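Below, each structure is written out as structure tokens.
No value in this document is a laboratory result; all are computed from the given coordinates. On a predicted model such as this, the values are computed, not experimentally measured, just so you know. Cβ atoms are built from the backbone, for glycine too; each structure is taken alone.
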Structure I
Amino acid sequence: MIHGKKRIFLFILCILNIFLVFKIFDDESGLPVYKDLKLKIESVQEKINDVELHNRQISSEIRILKKNDRYVERLIKRELFYVADNELMYIMK
């Protein structure tokens with residue numbers, strides 16, 4: 001009697017193992033989906049790293065703009081073509 005229960009239990013475990021092996025290689029929830037998600041995570045992490053680098057650069061520029069008036073003046077002259085009262089602007093074509 002006990003020997004028969006062990007066989008039934010072993011049979012159920014074998015069926016369960018076969019089911020789990022099929023689930024590992026299933027296209028909807030198995031290893032291929034895991035690999036795709038891993039690639040997406042790596043891609044998103046690269047984008048996050050790029051954005052963080054850009055944020056650090058902008059933050060650094062903001063600190064410079066707040067502290068250095070000469071830098072702000074040069075930036076205004078270069079970007080907006082501002083001329084001080086005692087300066088002349090020459091436009092070359």
Structure II
Amino acid sequence: MASELRDFVERLVKALVDIPEEVRITEISGSTAVLLEMHVAASDVGKVVGKHGRNLQALRTLVEACGAKEGRKAFLELIEPHGGNPNR
């Protein structure tokens with residue numbers, strides 16, 4: 001499930017950003033949960049987050065729903081690149 005979920009999230013995020021080759025989703029899987037860490041280019045962070053965090057929240061909702069379907073907890077975290085916005 002987790003690798004399918006990772007591929008699904010990666011396709012969605014690549015469709016949102018200007019530099020899709022910089023998108024990387026890493027998976028940390030446990031017995032009852034999976035954590036997906038999303039890495040994007042610094043210039044694409046705003047596109048992934050969206051206005052008032054709506055894009056990121058929508059992605060997290062999809063990840064949680066897919067995890068629930070499989071009976072596991074699933075989480076998505078955006079890992080800020082170095083040089084990210086210090087004002088957030």
Structure III
Amino acid sequence: MAEKVLQEYDAKLDNKRRCVIHGNLPFDRYHIKIFDSGKIEMNPRVLASPEELSEKTLRMIYGSIKNLKENRAGSSVDLKKYEKYLKDAD
């Protein structure tokens with residue numbers, strides 16, 4: 001059975017290449033896919049609440065925040081040895 005269309009309208013991009021989506025959308029964040037056919041797909045994204053995270057994960061996050069605030073960080077990573085992998089293939 002086909003899905004019911006709740007709202008349908010035409011839109012035009014503004015000078016900054018933006019398009020306004022009308023209505024009261026139930027989510028604040030969306031994952032957007034744009035297909036070469038011109039079809040645009042929006043899927044809602046929901047952030048995890050702290051209650052959904054394990055105790056181990058929360059300890060790791062809070063420990064990382066504490067280290068950041070205390071200016072403790074690991075050494076920088078040298079990515080020069082990976083430059084050959086980052087160049088576009090001709």
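What the table below lists for this structure:
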| quantity | calculated |
| --- | --- |
| Read-out helix-only ellipticity at 222 nm (-39500 (n - 2.57) for each DSSP H run of 4 or more, over all residues; to 500), computed value -12500, structure in I, II, III | II |
| If FRET efficiency 1/(1 + (r/R0)^6) of positions 24 and 64 (r between Cβ atoms, R0 = 41 Å, to 0.05) is computed and equals 0.15, the structure in I, II, III | I |
| Volume of the Cα convex hull per residue in Å³ - highest-scoring structure of I, II, III | III |
